[in-house]
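Enquirer: Just below sit the structures, each encoded as structure tokens.
Read-outs throughout are calculated quantities, based only on the coordinates presented, and are distinct from any laboratory measurement. A quick note: this is a predicted structure, and the numbers were derived from the prediction, not measured. Cβ atoms are built from the backbone, for glycine too; each structure is taken alone.
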Structure P
Amino acid sequence: MSTSAARKNSLHTALPEEILAGKVTDVYFERTRQILDAKGRRAHVVAEFILKKFPDEYKWGLFTGLEEALAVFANMPITVRGLPEGALFYEEEPVLEIEGDYFDFALFETAILGFLCQASGVATRAARCKKAAAGRPIISFGARRMHPAIAPMIERSAYIGGCDGVASIAAAELLGIVPSGTMPHALILILGDTLEAIRAFDEVIEPQIPRVALIDTFNDEKFEALRVAEALREKLAGIRLDTPSNRRGNFVSLANEIRWELDLRGFQHLKIFLSGGIDEPKILQYNAVADAYGVGTAISNAAVLDFSMDLVEIDGKAIAKRGKKSGRKDLLRCASCGVRRLAPSVFKLKTCACGGQLESLLVPIIDNGKLVYQKPSPQQIRERVLQQLEKVDL
């Protein structure tokens, strides 16, 4: 089937073969290729990907999207250095560096930036939510807010960023985990009663799936919580509040009242799970009463991290446009004091001012067309992210 024929029946998304053929590009890169080709001008360049300023109040970001970028780099005679996926970075630190003939990768700048900018934005917002939750589980509920074709990428980035689970089946399969979820209001509406719905869930769904009752469909949340708790007792793992904002009032007070009544009747084991418009400020506010969160739009619609790709060296000469630092750079960290330092690669710095040894944070990814980066599993990336989160503030 031709591309045009396939597209006739496809979703409004780029096909993988179109991305890998360089068709998802800004037209001026194609015109640049045509001009340089006509003029017989080839250039051996070094290009770096860097973020000048974070969105909002962010102080740090998580570098994500590298694995998809590797699919574009495959079979290119280039050399690539970069941060490992899931690495923490700060403003004006290079996260990726490509060296090679400009013709070999110019058409892919748009696609590579798309991979890195959105995935890093989602992962960073997920990490901020996880940090705010102070150890409480976070489940990504945001797939329904994005085009379904990119839902697995969104959920993978959220999981890497620290989310403890994802709701989308396809994303969970990609990650090799069990999808997480409770029940929709639709189930309760169709069956006509909250208690009947959680009983049906308990009857039908495999026992290893936690029983969490959604309690805000018809009646007062406190009395619904007590009804389902009395009925299922030890079988019930928790209750979820997704109360609409126009009925919510003081959400902390409501959840606190429910906690009081449950504890008074011996249901201290029941967890309170909050969802609906949750973000970092609300998590910080709700931590006093919540045991876990479902976070949707705040993560899936996270602000992209606005990386740019810029040439910093042409045919061995350091050069850059106005506002950019020219030349290949080393991003270093002291093994003793932990300080980070950005320096021209030609300086070949080895020792920190404290006397400790400087180590490069940019690792080899592709060496003259050969992949040398060992791709970690999503679980390994996530574990590294959680370790890094212990050392930073929101």
Structure Q
Amino acid sequence: MGVASPVPDSILQLPRRAGELHRRLAAWCEINSGSTHIEGLGRMAAVLKEACFELSVVPAEFPVADDGRVVIRARQRPRAPFQILLCGHYDTVYAARHPFQHCRRPSTNVLNAPGAADMKGGLVVLFAALAAFEESPAAANVGWEVLLTPDEEIGSAASRVHLEEVARRHHLGLVFEPARENGDIVLARKGTGVASITCRGRSSHAGTAPQDGRNAILGLSEFLVNTRRLAHDLPRVSLSAGRISGGGPLNVVPDLAEAKLDVRIESLADWELLRRRLESCAAPINHREGYRIEIDLSLSRPPLTLAPAAQAAFSALTRCGQELGLAPFGWKQVGGGSDANLLSAAGLPCLDGLGPRGGAYHTDQEWAVLGSLVERSQLTALFLHQLAAGETQLTPGLVAAHS
């Protein structure tokens, strides 16, 4: 590892851009870009492409659906010795008609707005960090690619092929999901999936022959109650029943009921263990004449596990924070998934949670600390500079795997 050089002036001067970054975040949050709001996603894509042009790179659009949604990619210095991916999403959970549409300033240093932290604040940090890094005297040694997706909040199914493609040609991924409230970043995330449960019974007339029926709603309800014990038996797995449907005319014993459960796992081994335990919950019902519980598990994002290469990069990041005089931060494992899960599964070590400090994600209380926009921009910019200047060494295995 080389001797630390002075922090480039472009990074030291980022606080002078604080007002500009605050205004950019507010403007971007005022654009509703809910995952299903196609017009709003198009407006957001347009301003992000303009931000790419400001970095003197030409963005490319890749349609990921017939409805107009696009992945945005922009690449700089693809032949440089080190290749870094900077990843974010520009969709939010707030639909076009959601009542939470506009910005508020509950205090001088806090913005309450849709996407303030998750993750329009992260996009502001991403572009500010790259602008400062591009003025680094050593920038030529690091190539980078920006990848911005329109469907992360609904599982990234349409963007997944792009995430897997770019993962193969980079040494490290930087993902700009929000930091924890205390500034901690994310090095591990639970995997996310869905358990689709179908209970089949037998219909009959509810008044004249109820004894001939097998009520699928009651069967499904019993199954769901049976799953409650899994929280104790499988502490690394979480299940949340989020949707249930069934029945029809009230005078008919229902023969079909369905439920969707949100699933979170810490390891792939938990996935098969969960499958077996769900089958055991269904067994008492399936042994009864006229009933059948069917279980379909779908894993949308594998777990993001703590890779040694990412841990080494995290150590370098913490040294950058110390050099900048930032408050100490650590790392966390969190329950929510992100595109880092998919990048990691494709072989790319990732640092996640590099966006601003914030909280109350996915609610109308979502907030971001405005002062952390500059702090996090400086942190990423200095990390990239020290990598380019040879002051941070990526582990040999990390380089060899993606050369």
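Enquirer: If volume of the Cα convex hull per residue in Å³, for residues 140-187 alone computes to 77, which of P, Q did it come from?
Expert: On the way: P: 77; Q: 115.
The read-out comes from structure P.
Enquirer: If distance in nm of label points 7 Å out along Cα→Cβ at positions 220 and 244 is calculated from each of P, Q, which structure is the one that comes out at 2.0? Working shown, then result.
Expert: On the way: P: 2.0; Q: 0.9.
Source structure: P.
Enquirer: Okay, next question. Output the label of whichever structure in P, Q has the greatest value of FRET efficiency 1/(1 + (r/R0)^6) of positions 12 and 372 (r between Cβ atoms, R0 = 25 Å, to 0.05).
Expert: Values: P: 0.10; Q: 0.90.
Of structures P, Q, the maximum of FRET efficiency 1/(1 + (r/R0)^6) of positions 12 and 372 (r between Cβ atoms, R0 = 25 Å, to 0.05) occurs in Q.
Enquirer: Assuming 1.00 is FRET efficiency 1/(1 + (r/R0)^6) of positions 92 and 324 (r between Cβ atoms, R0 = 35 Å, to 0.05) as calculated from a single structure, say which of P, Q it is.
Expert: Values: P: 1.00; Q: 0.75.
Considering all the candidates, the number was obtained from P.
Enquirer: Further question: Suppose you compute mean projected area of the Cα convex hull in nm² for every structure in P, Q: which one lands on 24.1? Present the calculation step by step, with values, prior to reporting the outcome.
Expert: Details: P: 24.1; Q: 21.6.
Computed on structure P.
Enquirer: Supply the structure label, taken from P, Q, corresponding to Rg/Rh (Cα atoms, Kirkwood Rh), for residues 36-131 alone with the calculated value 1.04.
Expert: Working: P: 1.04; Q: 1.01.
The value was obtained from structure P.
Enquirer: If FRET efficiency 1/(1 + (r/R0)^6) of positions 148 and 212 (r between Cβ atoms, R0 = 41 Å, to 0.05) is computed to be 0.10, which of P, Q is the source? Provide the component values of the computation, followed by the final result.
Expert: Values: P: 0.95; Q: 0.10.
The correct label is Q.
Enquirer: For FRET efficiency 1/(1 + (r/R0)^6) of positions 108 and 276 (r between Cβ atoms, R0 = 41 Å, to 0.05), find whichever of P, Q sits highest and give me its label. Spell out each step's value before the answer.
Expert: Details: P: 0.55; Q: 0.15.
Greatest value across P, Q: structure P.
Enquirer: Could you figure out which one of P, Q the value 4.7 for distance in nm of label points 7 Å out along Cα→Cβ at positions 204 and 268 was computed from? Numbers along the way, then the final one.
Expert: Details: P: 3.6; Q: 4.7.
Only one of P, Q returns 4.7 for distance in nm of label points 7 Å out along Cα→Cβ at positions 204 and 268, namely Q.
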